[in-house]
Structure 1
Amino acid sequence: MADNKVPFMIVGAGPEGRVALDILNLLDVVVYGFISQDETQLLKEVNDILVAAQLGSKDCDTLLQDEHIRLIIAERDTDKRIELVEALADAKAEIANAIHPFNSISPYARLGRGNLISAGAVIQPNAMIGSFNLLDSYVSVETDAALGDYCTLHAGVRIGREAQIHNEAVIGMGAIIHAGVRIGEGAMVGPGAVVLKDVEDGQTVFGNPAKVM
């Protein structure tokens, strides 16, 4: 992922921040600390690592101008994730991917930046993963499938060949998206759903086969 001498900071000190920290520790990189929006977390420790800065403060703004630092986005809520990325628009520090070492990602897959990918992921050849996505444990993305930006794939999600998952979609735990199916922007797929037909922008579907709720 990166030279292990390059320092990292994790933006978000909640559950996803702890996942990101575990990934970085396994990759044996230097972690300077967490950046949080929550003033009450400042200077507290999260799994032995300090919440070193509050996003939006002068100290944090100065820190973010260091082009040698790499940033990891660690936030589950889609709107908050977008807000974090927008708040970092002027930062010289680079937003990087955090990818767990225990997974299988084809060298022919294409990934954007700012993705948080947990253990057990399988991303097949010529799959396309955009930016600022959250992929929980044991997600699989098959050949030629495409994932947009700011998507959330909960644990055990399976994305079939040539399926298209558009921006800000949320796919619940264990859901199956069949080959060639389109999941629209901002759509939500319930846990365990089996999606055989396209889901329009903003729709919510549940069940097997999945139906609009």
Structure 2
Amino acid sequence: MPMNMAQARICPMRIDADYITLAQWVSPAFPVGGFAFSHGIEAAIQDGLITSADDLEDWLCDLLHHGTGRNDAIWIGLGAKAEGHGALIALQDEARAWQFAAPRLREAQNMGASFSALMRDVWGQEGLPDLFVPIALGFVAAQRGIAPADAAALYLQGFFANLVAAAQRLMPLGQVAAQGILARLSPQITALAPIAETASLDDLHSTAFLSDIAAAHHGLAPARMFQS
């Protein structure tokens, strides 16, 4: 019986268990409380800065290239290069100084503490201090031989998926539009992620000013669904 051509092209691939674990760590479903934070998007919607799917996509693109997305990729790379817990604590102190507003700091601290605790309790990272997620992720991923660029790419995909999900709870945004935004962000994430391999502290910068201002405004809102 002739073999179906589609079947003829199927060949098994080696599945790397460490990458499956990485996908688990960066999933929006990973229990670090990401669902409670909008990273300023709630305030931006309330202030009329985001009113449509196009506005949201532009906002997230700016955040990726000029704000948290780019910097988090760099923090992942720096975490991967850290030699010991002392170096990680020094990075953590530096990263705290980059948090523009109290809600943003609370977001980074709460999620980071939960992530670090899971690394200690489930994955045997004894003595790992409480770190922001990108720093901790870079460190533990490197111990499993995962390249910083790969860790950054998967992390950013999960980060932005969480923000899109938050926006869906705050504005009319259907599933098709939401997934379209993520699909168009994906190649941009892939292109940006290699910065994690070579960047240093000197490469950190942020010009996503509206996102920072929205984060500050969020702390003053009389009614809030999210913590940031």
Structure 3
Amino acid sequence: MIPLQLDLSKSSMQTCCSKVVCKGCFHANLFREEKERLENKCPFCRKLIPDTDEECDKRRMERIEMDDPVAIAHEGVQLYIKGDREGAFVHYLKAAELGDMEAHYKLSLMYHFGVFGGSDDRKNEMWHLEEASIGGHPGARYKLGWLEWSNKRTERAVKHWVVAASQGHDDSLEFLMKKFKGGFVKKEVLAAALRAHQAAVNATKSPQREATEAALGK
């Protein structure tokens, strides 16, 4: 399968199976089904696409009851948007315990901003950032780089940004370029990061995905 783009706004979670699919691919599948006069089904589990928000919510809750980490983390996001920070925290924590890296990252942000005002906020923030980074979360790597930089650990900061840039993270690459101009990044390190970043971005592209996104005006 083609890797997902890092921009979360370009993907969506299927409530029936909690698989995440890029919106371009999802709509390409819908266009194909409509052209062939087929019923609209999930491209992963092949269940029928729900017609109502109520049915979507029902399926999502079923996934949560099955201890699906992606569905639980998604519920945490919805609760946070509604202002229920405690509920969001509980869901993020459970999803993180089940191995969801985005939940680890969300927890690190809550600790960073001192949502609950605990004395161990910084310690907990770092722990969740490190867990998310180890699990392959580029945003967490980027943040760790900043924390290392602020503590004058230049080489460690650069290493974090190189890893994140190699995953296609634009902000990390941008800061590597800025730090190169400041003399903190070697030319060969930046060159390797540029190549790896481009390879990661190219890996997310396909003619079908780009054509669908263009048709949708994305």
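So relative contact order in percent (Cα under 8 Å, 6 or more apart), computed for just one structure, reads 16; which one of 1, 2, 3 is that? Structure of origin is 3. Structures 1, 2, 3 were compared on mean count of other Cβ atoms within 10 Å over residues 91-98, and the highest value belongs to 3. For the structures shown (1, 2, 3), distance in nm of label points 7 Å out along Cα→Cβ at positions 51 and 83 is largest in 2.
The numbers here are math on the coordinates, done by the rules we state, and not lab data. Quick caveat, the model's predicted, so the values are computed rather than measured. Cβ atoms are built from the backbone, for glycine too; each structure is taken alone.
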